[in-house]
Every structure is written in C-alpha cells, then in structure tokens.
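Trainee: Input: structures, listed below.
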Structure P
Amino acid sequence: MTPALLIQSLCKFLEGVVENYTLESNIKTLKTPQIVDGFLPPKKGNQPEAEFPYIIVRLVEGEDEKEESTTTIKMLFGTYSEDVQGFHDVLNLMEKVRQALLKKRTIDNKFRMELPYKWEVPEEQPHPEWFGMSISKWIIPKVLEENMNF
C-alpha cells in the first residue's frame, strides 16, 4: 500500500507544479498537462480526445534492505507539437518537474527522493508527438519486524 500512497502523493505534488502551465494538445487546444497514475485510460469512442500533454507516474520496482525500503518511480512525459522544434516542449515540461522535485525532495513528510535523478529523451521521436522519461528512487517507510517470542 505504501508505494501506491507515494504515487498518489507524487501525482498531487505534480498537479500543483503544472497547474498554471499549458501546452498544445493533440486536438489543437491549450491544455494543462494531465497527471496520470499508472497508465493512460482507454480511448472512448471515435471522438478525438486531448491525450497530450501528460505526465504518467508509474511504479517500476521496490527493494527492502536491512536499513531502508525504497521504490523506483518512472515518469513518462508526452507533449504534442507539429513544429519540428516541438521537442523543446517536452524538455521544458521535464525541466519544470525536475526543478520542483530537486527543490523539495521530501513529499508529504513521508517520502524522500534520493539522488541521482535520471532523465532521458529518446533520439527517435514520433513527430508530432514528443516523449521523455525520468527515473527516481524514493525512500518509503520501512516495515518494522515484529518481535517474535519462540
């Protein structure tokens, strides 16, 4: 349950980061990036929907060690621009998030992002859609072992 709470907290944090930020959508309107927990929802019917821009927050893996518990979060960034320099939109969105996370590495007083924060923009891009991703490692509350009397 704790990794799911981290994703919810991170989504709420990101909504605040992008609340006044708009980018072109795939239906030619300006739109605040949608923050998505896990996966984009399935498309409904034949009507075009504004899927872009978005940030998908996804759990990749977790690890429990003797001293701490961690989980790895992948964020997928998607923007839309018919301009050949449209990749700047995804870079700017990623940078906005990166700066916000580095300024406040602890979220909800429970989850702490560890460094390094890694990001990547794949060389191959399906113009007019632009993609990037980041990987971050988070310390989550550790489950304490119960003292068993044998």
Structure Q
Amino acid sequence: MGIREGMPLLARHEGDWEGTYIYLDPSGKIVDEHRSHLSCQFPESGPYQYHQVNTYTWPDGREEVHQFPGSYDGYGRMIFDTERIRGVTWCVDENTIYLTWIYKEKDANLRLFELIVLSDDGNNRCRTWHWVRGSKIEMRTIINETRVQTEA
C-alpha cells in the first residue's frame, strides 16, 4: 500500500497553500508573524513519497525556503528526517493530522506538537504548534491557510 492509500487525509492536502504564521509567547503576546506559501507534493519516483516546500516571507522582505521530504513507513505514518527536523506524522481522524518533531539545530529537549485540521471541503486548514520544553510551553504558533491554484 502506498502513501496515498495508507494516508488518504494527507493526500487531500496535495497542492499549494498560502497563509499566515503567528507566533505567540506563553502569555499570548505576538512575537513574530509572517506570510507563507507551502507546496505539498507526492512524487511519482525518487527516494521520498512526500515532498513539501515551505516559503516564508516577512514584512521586511526577508524570505526563507525549507524543504521537507517524507518517507511513508507502510503503517499509516510518515517520517521526516532532514537537515532541519526529525519527526513523525499520522492521521487522527477524517480531518485531523498529528505531527511531532524536533529541530535538529536547536536544543533536542525542545519538542513541537502540531495539529493540522482540514476543512470538509478541503480548501482551508488551520494548524497549531505547541513548543514544549520539559513540561512547559515556550511558544505557540497559529497558522491559517487557504488552498491556492497555481499556474501551469
């Protein structure tokens, strides 16, 4: 069974998404905010069954691009192990994906926990990250995204 059959909800995320990332400190104060464009693809060949490219743009013009290839484990989970992160994701129900990861270049005791909720029509999604060190929240990230059509 391939990734599309094993993770049909993830397959519904295929395509391009635009949105806003808002970072909050533990008290709820905004500490950063930027626009995003994510491209979620399922390559027909190559070493990875999933490939995501995130482009972040700040109001001052600064831009970052990060690639996240993922490997399907055959048991309903996708594994990420890139230069930037190491993590695992799986589907919780018909609309919700759970992802947990660490940033390799940061303190390994800092873990991130994400919920990704896809709308019933598949055109909107909301995501929340919880940045946790030990048992204490260090930050939260709120992400709202809309599917966009790309030019062929």
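Trainee: Computing FRET efficiency 1/(1 + (r/R0)^6) of positions 86 and 110 (r between Cβ atoms, R0 = 25 Å, to 0.05) for each of P, Q, which one ends up highest? Provide the component values of the computation, followed by the final result.
Mentor: Working: P: 0.10; Q: 1.00.
If we compare FRET efficiency 1/(1 + (r/R0)^6) of positions 86 and 110 (r between Cβ atoms, R0 = 25 Å, to 0.05) over P, Q, the biggest value is for Q.
Trainee: If log10 I(q)/I(0) by the Debye sum over Cα atoms at q = 0.15, 0.16, 0.18, 0.20 Å⁻¹ comes out at -0.79, -0.87, -1.06, -1.24 when worked out from the coordinates, which of P, Q was used? Intermediate values should be presented prior to the final figure.
Mentor: Values: P: -0.79, -0.87, -1.06, -1.24; Q: -0.83, -0.96, -1.23, -1.52.
It must be structure P, since only it matches.
Trainee: Figure out for me which of the structures P, Q the number -7500 belongs to, where helix-only ellipticity at 222 nm (-39500 (n - 2.57) for each DSSP H run of 4 or more, over all residues; to 500) was derived from the coordinates.
Mentor: On the way: P: -7500; Q: -500.
Traced to structure P.
Trainee: With distance in nm of label points 7 Å out along Cα→Cβ at positions 30 and 134 derived from the coordinates and found to be 2.4, which of P, Q does the value describe?
Mentor: On the way: P: 2.4; Q: 3.1.
Only one of P, Q returns 2.4 for distance in nm of label points 7 Å out along Cα→Cβ at positions 30 and 134, namely P.
Readers should treat all values here as calculations from the given coordinates under stated rules, not as data from a laboratory. Because the structure is a prediction, the values reported are computed rather than measured. Cβ atoms are built from the backbone, for glycine too; each structure is taken alone.
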